[in-house]
Structure 1
Amino acid sequence: MTEETPIADSGSEKGSPGIFAAVLFMVLVLYLWHIGAKDFWTAAEARTALVAQSMLDSGDWIVPKINGTPYLTKPPLYHWMVAVLGHATGTVSERIAVLPAALSAIACIGATMWLAARVFGPPAGLWSGAVLATMPRFFWQGRLSEIDMSLTLAVTLCMLSFHYLYCAATTGQKAFSTVMFSLALSATALLKGPPGVIVVLLTVIVFLALKRTMKIPNGWRFALGLGIFLLIVIPWPLALVSRIPSVLDFFLQETSVKVYRAAGHTHGLFYFIPQIIVGSFPWVCFVPIALWWAYRHRERYDSLLPLTWAATVFVFFTLVQTKQSHYVVPIYPAIAILVGGALPSLAGAAELEFPRASRYTMLAFLVSITAASVALPVGAAVKFSPSLAQVAACSVSIIIAVIAWVCYRRDRTSGLLSAGLIFMFVFLLQAITVVVPLLNVEQSPRPFASEVTRKVPRDQPLGMYGNMRPHILYYFSREVTPVNSSNVSDFLSSDKPGYLVISEKDYATLDTDIPTHVILSYKDFAYQRRRFLLVKRG
């Protein structure tokens, strides 16, 4: 199949450099400004920093460890990236831990723009990038020290390179696309394990089946791609197994068995639907009309790849028994491409053959941003005790919502879409500068950890009972002894007085005859408001 250059629906490309510069500015500000300013709120975030710090301290980059205990739930690529960034200073801070995710988000937006431009034309590429950058869940995930944003980048690069491979006309193009696809697929394996690879391969297989061009690549290209994949992916598991022979069964259990067997975080079949709606707000309003637009223009544009991509991610993780909201982050670039494909037509006021549906879509979009502009300052004022200046800063978006209403009343679709985009930029900027610092006061474990550090002398043992909470452990900045029901009595009855961090629930059922008393308490907001206690013998 030869590659065909899409023709934009409407609009001139004369202003494209200026629009691209504006999108680039918006992306860099949203994803790099105040990066790492908040503390770690969850175990998943701090776990990354602890593993990377262990690599730097011990020099062992093969066996990931937390507090001296091997951590083998996830492959180590993200931890390696964090450790490389922290190597210069020897310390992994919140900023260093988050930076790979932020850079991955920026690169993912660029790859999404690139793929959208290939599928729907340059204006669609710009809109897709702007839409993706201002999706709340994608934005938030780009400011967390978790693997999901880097995984999303790897999946997006897989789709981009596959599109090049599918459209390649020459042997050189096919070879280059095969290499790029294999490299990106290797990254998914080293970030997520088998589930990441399965999602990509399922998308490709379903796409080719729907295209009725199902065929295995010829021998040399298949061998090239497989060779690159194995050369990159296999060395780490081999080195790990040579150090810990029993690790293979555990690793397969963690990365594969959870796909079809519930292992915590169980939710209903439709769990991801509201997650995706909120995560792609307010651009989700355009999804129905974007799907209809893609169907009406299917002979002009080949939108099957982003459609297949979005559907595969949604169905796969819906069928997975263990569900968490960040699992479906790779779906957002596909949604952005579909929405970005239709927006140039809407912005150019082209004849869409369904004007009533377009007007209702614009009204829903307008109502959404208006509701958000009111909810942000009101929510901050009710939930926290912000200053008058902070409430005023949160209220700035109301002005943009009013401008959007004026554009809607004057039937200026392009102005309304632009106002909506500016609104989302300001909305997220306010979240960074006002809302997140207010949340940080309530959700950060740093004050509790600081008090523990102050009250527990360095020469006396500190233990943590049950499941270790890495986001608390990170701020202790000291070795903490793992304690469970079998050794809690020995720990508390040691020669030196034992201090123990334990959840309130576990403390109520603690099976020991040794008297203890509570010194401190901390309400862990991130885990169903679970309360943690610092207790001491005596």
Structure 2
Amino acid sequence: MDDTAPHTPHGLQIAPPETEEKFRDKMHEMDLKEKEREVRVEAESAGLGYVNLVGFPVDAETLLMIPEEQSKAMQTVAFFRSGNELRVGSVAPDLAGLRELLTEVEQQHHVHVVHYKVSQHSFEAVVKIFEHLPHVRKEVRGVEITAADLDKYRGMFATFQDLSKKVHDVSLTDVFTMILAGALQARATDVHIEAEETDVNVRYRVDGVLHTVATLPRDTWKRVVSRIKLLAHLKINVEDKPQDGSITISLTKDKIDVRVSTLPTEYGESVALRLLMASSADLRLEDLGLQGPVLKQLQREVARPSGLLLTSGPTGSGKTTTLYAILNQLNTPDNKIITLEDPVEYKLKGVNQSQVDAEHGYTFAKGLRSILRQDPDVIMVGEIRDLETAEISIQATLTGHLVLSTVHTNDAAQGIPRLLAMGVKPFLLAPGLNALMAQRLVRRVCEHCREAAPISEELLVRVEKSMQGLAEFPEYTHMVHRPFTFYRGRGCKECQDLGYRGRVGIFELLVKVPEIEKEILSAQVSEYEIAEIGRKRGMISMVQDGILKALAGTTTVEEVFRVAEEKDHE
């Protein structure tokens, strides 16, 4: 510091104006550290533990085990729970009445309280979390959304515009309930609540397409996020790290599992919700859009006692749902089925489902080794991501197990080169593989407003090119006669004026035949050669399957070409 700067009577230099604030902050920080040291010494003298709770990720559910009024009156907070142990921090551990309060907490929640001493500053840092909690009952079991809460709002929304108007007319506590009720009414699979610079956008993903349905004022966002975190058992005061949780809501005839993900962004936390209906796990293969020769071929492959059956496609293409439908068909008393998933999306009665936990070393590969010691008949692996998982899966097929899994490729033929590129040995893959099925999801034409509609000349040319060769197979001859008639949805209240309602799969199934086995064992594997072999043996592409569904009025040609592109193999 400059020697010419003014001095205090004690000889200390006074900081220049531009550094006074930093100087004060530094002195304040030093003062806090000294006080924390004093509290640590006092805790040791009293035979208590010590903890600094500033920045400590306190779970809201744990915090609420001591109600706000009592917490402030006794200067005591519940800050961590592990099993039946509850850790509690107090500014004055000997305060009259505190022992009785902690005994009551132990009896009410069936926990053992471990008492810590904390500083006043540390206590105040945690007690502020109460300010961000919504005005709900402070008993842990009372923090929930019920079927009655949802039914209160579900009948209010005929269109997205209705939600946009009414979301501003309810209390902050009910905003999230209304958003969730609107999502169920719209049949949304995902809800995205995203903080922007001036407001907060609420978007629903309906039939695979995002729609903006409402905006919220930025000044209410903190409270809405806090309610979501509270319901999902996330840390209220952690805003700079991603978090994952879940909310379970029991309806009269169904159950909803809401997967919650938070992500820090420039303007605040972004929240994504995935809505999983328990009834979706009861689907059959026919319900997914599989039909005709493709369905018959797949059922033959599913009935085989061993081998590898893969589904492929990008995220959100329905691969896992297809595997669940296959498991439903195989789920009989004489079959033992074990799954290894990340995460377990739906609970299947009679199926042993295990969830991987990479953070704790429980990976797909390690889980598979354990599964094989359980003597299963059928194994479902959520995804083949690496060589170790691929090799164990294929070796399991060679020892008499039927293995179901997924892989990320654009079409069925690409699955074979993908596995070989991972390092799978051709002499293991050739005998172990049964079939690969690629799929996408297209929107269904709304049955309430469906009508015949012409398509553009450009689309007609693409349709004609894609359908070449399909008439050679007797199974499809009657479906490809001209002139073609296609359909669309005019738009009505049943489909929110979108013209579409629901989704259906389009598929291509590549069954291993001797020619494909020879291709796998060859020095250079070509996905185009594999696809050509498949076509000669009756495989139809996803685009062809989609066009057949468009001719049947199930979807539109525009939808088919939006999600799938016919490859030129010439």
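Every number in this text was worked out from the coordinates using simple rules, so none of it is lab data. None of the values given here were measured: they were computed from a predicted structure.
Odds and ends about this structure:
- Source structure (of 1, 2) for helix-only ellipticity at 222 nm (-39500 (n - 2.57) for each DSSP H run of 4 or more, over all residues; to 500), computed value -10500: 2
- Structure from which 20, 50, 26, 4, 0 was derived, P(r) over Cα pairs in 20 Å bins from 0, in percent, options 1, 2: 1
- Source structure (of 1, 2) for relative contact order in percent (Cα under 8 Å, 6 or more apart), computed value 9: 2
- Among 1, 2, structure where Rg and Dmax of the Cα atoms in Å, for residues 119-286 alone as derived comes to 18.4, 53: 1
- Structure (1, 2) behind the derived value 22.3 of Kirkwood radius over Cα pairs in Å, for residues 175-486 alone: 2
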